[in-house]
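Multiple structures follow.
Please treat every number below as a calculation from the coordinates, not as lab data. Every value quoted in this text rests on a predicted model; they were computed, and no experiment measured them. Cβ atoms are built from the backbone, for glycine too; each structure is taken alone.
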Structure I
């Protein structure tokens, strides 16, 4: 083979550049995502919920608008709306997402679309998220539904002026939506200003009531439901709601001085031991009743003694107290025992559930990697509509990763990895004999098993939530 490093002429040396009229794209993987969206039947749901927004037949169909917005988020090249102006001029991109070049959105079109949203219509996004959740729930059919409840700080500290941007507990100004998660999915959310704390007003209570009602109506009336939360939701009123609903909860508490005093007097023989891999914790069970509480509740004080096989000195052991109604003889215990999950009511099971909150927080990290924290509009309602659109795109991306990309990328992979591996592939779109063909390189075809990805995207589980 001729070496090119020391030559200025040769058959492998590029001598000049030019322009081609062929439809080429560097986002060939988006064709799989668009094919997936079409075949799960999501467009009918979007039309049913948001179809009234189309004021004239001259405008783009609602399904087409959402398709381009969802692809914008999955693509992830830019978080700026002016990027739509570049996409509008890219015929190869339009062909990859199965859109007509003259039907591509501009940045002004996107801004007009989000200006049309107001709160009754924005609330429909929550209905859509919950329907998507029920769809996945009916597919997986879990014996226990474990939900996470937490807030996510969206840092907009550099924004000059935004409605709702307020100081957060992380010492930055931004928004702080309340989000409920199930596994890798965000299933419900309330977009809020940055100064709204975790359990602000009755938002968390209403969210839990609504989601529990939907699970029992559209999935199974007797399925055990467990919610895990951090100490920001440590509130007797919230616990009473969970107990009335017949669901379980695992919540972090606050280490008051009287609790610390009691723990200091506990005899060494009363301590239990919980192990998970190379990690070891000590724990003490107790019943606790705060001053304003009407009843005692189960509490477990725990502290790590070994992390990753490394012993911890007493003065660097982070202490925590966990409150729960599991193991208190309530109806949730019977449901867990009936489905073979009796271990959840043991002290080790409660500690394991609480530590599982780490995976709930990873969902927030994955969402930020997929989308963005800085929202572009000045009006709160427009930013809310864009935020919910991002949540819908994130949910569909996670479902696409599971239904189509399984075996090619890990289910826990962040969006940046999926984009490099599956989305950002070179492709050529050819029209011949009345057919449109997407062509990729032979190396990509073999490395990704592209034929199998194409087959999976064409036959995914249909979107059905009831």
Structure II
């Protein structure tokens, strides 16, 4: 019942062996910070706080005081799999609702502006959780016969546990060449580690036959580098930004083990190859009709077709469906993010109101149904900001509906049709909190550092 994964077939399960786990993780690359989140991630042309390098490194050129930033996120995801039916129409599967939550640190950085060659220059060092690969569910479905001669009823139980993430350690800088023009860049060290453990069992609803089971365990590791380059033009009422994210070329290793009640446990498989994460280009514009209003729009193009895994044994295969480049169903995408901010002024403080919406298509598609996965997102945010402290909070809600296939097992591969086809409803809410501390008295900071390090 559970086929052995060998050679190229291993690649199809490396990133997320369950279809539900893969499609429920949004792979659009974006920056961090609750202010940007409240504006539905439309921040390329704004990028004027301590999270700037994660959006557009040129935005760092707008900072003239040191800033320390920290961001935390809590997210919840739900997947409802319904209407699944075998390809021959003989059996149907009961609905499978799953949900889970997680909380994690999202971003931390320190930005320090200086003057070099009579030009404003800002340096930043930071850590950023690019992808949280966190998916856990315990699910059960029953295969029921609907035509004469169909297989007998079977209960299928699964326990899927995906834990880890992909982090960036970034060294960034920006220089303001003119009062209007700034350029910047960041050099990013990618560090990805995640483990996936899947357990599936199959039990006859009627009869004395013993249950069959299969388990798959993968440990994944990614190490690589890439660069981001940005440009920003700022005017009193309008600003524009461009950001280019270069492809990632990294080492990629996987250790995989599986067991089955149908056969003796085979020897573990060790995969060693390279992973290429594709380039992306973003364009943004922001308009300030009054001093209290800002509206922003971003367009981001991702070349997901070039997201690949390669090794001498497997050749070059697409990261999401494990198929050769000539056969992959993975598509390139254009995301649209739009948001606005209105400021309510108090004596010595500002309370912002932010809102926005986004269209976030995903590159990955099921090779059998080829149905596009398009997330829609709504966002709302607020905060309390002073000259030296910025506290912001934002809530994002996104959802998608699409047809998908499933083998109801931890194995299977893209070259074979799924066991059944049905519909998935995926939803996610994400709550973000940001705290940015700005050092307004730099002279006091210099005196303190001088005392600490013996310079004064």
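Given that helix-only ellipticity at 222 nm (-39500 (n - 2.57) for each DSSP H run of 4 or more, over all residues; to 500), derived from a single structure, equals -12000, which label among I, II identifies that structure?
I
As an exercise: distance in nm of label points 7 Å out along Cα→Cβ at positions 248 and 424, calculated from one structure in I, II, equals 4.3. Which structure is it?
Only structure I yields this read-out.
Name the one structure among I, II that semi-axes √(5λ) of the Cα gyration tensor in Å of 46, 26, 22 was derived from.
Label of the originating structure: I.
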